[in-house]
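Once you scroll down, you'll see the structures, which are given as structure tokens.
Computed from the coordinates by the stated procedures, all read-outs in this text should not be read as laboratory data. Every value quoted in this text rests on a predicted model; they were computed, and no experiment measured them. Cβ atoms are built from the backbone, for glycine too; each structure is taken alone.
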Structure 1
Amino acid sequence: MEALVALSMGDSGVRSVGVGDYINLFFDVIDDDIPWQWRDWSCFTPEEVERLDAVHGLLQAACVVTPWNDTDDDFIASGWPGRIQPAARAALDVMQARGRFREDAEEENPSE
């Protein structure tokens with residue numbers, strides 16, 4: 001999941017995409033305020049759901065305590081990227097261990 005890349009980079013991730021995309025790229029897919037129940041999607045393993053849920057909770061907490069119009073520097077100074085980074089790295093590692101879906105290649109043995 002590409003949104004985890006910037007989150008797993010901490011401060012440099014904020015600088016690479018800007019604070020708005022740093023937060024919103026994740027919430028574009030993983031969010032409790034959208035009509036689908038992402039935790040029930042068959043594309044995620046139970047461990048991936050657990051890791052994504054941890055990132056989701058941290059991002060929600062960061063959004064509650066930081067102004068919506070924070071600059072990149074202000075958000076970095078808040079310390080949130082450093083708190084989010086380990087959870088995002090763990091989620092990304094779990095997801096990358098299983099691999100990425102490719103439309104141009106068919107798996108001989110479907111991944112689980």
Structure 2
Amino acid sequence: MDIWIAILVSGGLSWLLRVSPFLLLRRIELDISGPAVRFFNYASAIVMGGIIYGSLYGTRDDLFSGHIIFEDLLKVIVVFLSFIITLWSRKPNLALLICLPSYLLISSLFR
């Protein structure tokens with residue numbers, strides 16, 4: 001029974017943390033060119049960068065030791081290519097459809 005209480009408490013806290021910015025900022029007028037709006041615009045890019053880095057390299061500690069292997073270089077090139085495709089076409093799904101098969105093809109050819 002203790003595990004269910006922990007699940008309910010963590011679910012309630014998660015919900016509260018997600019709803020609290022809307023409750024706190026509901027009555028505050030924000031200037032469009034102000035620093036708070038600029039921070040919120042950049043926050044999504046920072047979160048996406050963290051997700052991409054975590055999915056590429058996980059918890060590797062040897063990444064910045066000075067030795068770059070081919071697979072790491074290929075990952076960086078594919079991420080840069082997907083960034084360019086998304087920036088050019090404004091369609092992230094197109095970047096996924098182009099970059100994922102090309103990464104799989106190139107990495108399978110050079111193994």
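Quick notes
- With Cα extents along the principal axes in Å derived as 48, 28, 22, matching label from 1, 2: 1
- Looking at relative contact order in percent (Cα under 8 Å, 6 or more apart) for structures 1, 2, the greatest value goes to 1.
- Entry that produces 2.1 once distance in nm of label points 7 Å out along Cα→Cβ at positions 32 and 88 is calculated, selected from 1, 2: 1
- Structures 1, 2, by distance in nm of label points 7 Å out along Cα→Cβ at positions 8 and 80: label with the highest value: 2
- Distance in nm of label points 7 Å out along Cα→Cβ at positions 16 and 96 derived as 3.4 - corresponding label from 1, 2: 2
- Origin of the derived value -18000 (helix-only ellipticity at 222 nm (-39500 (n - 2.57) for each DSSP H run of 4 or more, over all residues; to 500); candidates 1, 2): 1
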